[in-house]
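Structures for review follow.
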Structure 1
Amino acid sequence: MSTVPTLARAYEILRPTILQRLIELRSTIDPSLGRLDDGTAHAQIGAVLDHLGNFIATGDLGLHRAFLHTFLAMRAAEAQPPGAVLAMLVAIGDTAAQVAQEAATGTVEGGELTLLLTRVTASTARAVNDLIAEELARRVVQRAELAKRVREGVR
């Protein structure tokens, strides 16, 4: 029998504690989060936690990747570079794993949730790196096409 539903429930139970810890640490997680008011910071971190929970419950990497793509775009609109967004997402995942480990020290379920959160964080990092690489490849092709047009226009 799968432990995913049990771990998803355990995550949802810990989510308020994780959110509170992240709100307290937001300036160290990402200086731009520290400059936000509590409500805005709460909403941004909460959205990430919601999607982590959804990914834990469903394992749907496509849906998680779509969220990450949107999140990267939103943060880019706030002048946040992709590397800073990646660091923030990893810090959120690491903090979630730390809270899970502290809350359930010595229990099998706590250990499994901590391990799962670590894996979800790694999957998130890989997906963000892939999205960054895809965007870079798209821009390289676009640059080459523009350079070709310029060369052809000069003749």
Structure 2
Amino acid sequence: MKLGEILSQEDQGRPLVGHEVEFWIKKGNERRFRVKAKMYPLGEADRQQARRDAVKFLRTLPDYKETERDGAPYLPPIPEMVRYEEEEYKRLCLILHDVDDPSAKFVLNADYSAFRSGVTVEQVNWLGREYDKYIASEYPELLSEKQRGELESEALSK
């Protein structure tokens, strides 16, 4: 059976189960807010979109905006680490959804700057680890033999 045929069998599919996360978002240096969001798997096309969105956003910043040098257009290089970090923010924005409405993104485009300035790098790293754990639990084919064995042993002991 071909992929298209498999995907058209609605009654055979399983619903996606999101992973709820709760964390603090700061607003300026005076207030912080406790927020909840739900993570959903990110497809490869969306990951690539996060990469493009990161570069597009960085090109709006003064350090990386196109300028003129010696009378010719000049596009400053974006350091790999800067691009990677921005890509991680954009990736999280695609992963995080509204807790009550899985079809709605948690961070809207208008709120991107508030999200970006409201989370710490430690939170970004934690959210990334939470996502990795979530994906490993939803896609067992990604587990190593050792992890699979540990999971099976744990299941048998219950």
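Every number here is computed from the coordinates shown, using simple stated rules; none is lab data. All figures in this text were calculated on a predicted structure; none of them were measured in a lab. Cβ atoms are built from the backbone, for glycine too; each structure is taken alone.
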One of 1, 2 was used to compute log10 I(q)/I(0) by the Debye sum over Cα atoms at q = 0.08, 0.10, 0.14 Å⁻¹, and the result was -0.28, -0.41, -0.71. Which label is that?
1
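When distance in nm of label points 7 Å out along Cα→Cβ at positions 12 and 84 is compared over structures 1, 2, which one is greatest?
2
If helix-only ellipticity at 222 nm (-39500 (n - 2.57) for each DSSP H run of 4 or more, over all residues; to 500) is computed to be -14500, which of 1, 2 is the source?
This figure was derived from 2.
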Assign the value 4.7, calculated as distance in nm of label points 7 Å out along Cα→Cβ at positions 68 and 132, to the correct structure from 1, 2.
2
Can you spot which of 1, 2 the value 21 was calculated from, given it is relative contact order in percent (Cα under 8 Å, 6 or more apart)?
2
Can you tell which of 1, 2 yields 16.5 when mean count of other Cβ atoms within 10 Å over residues 4-11 is derived from it?
1
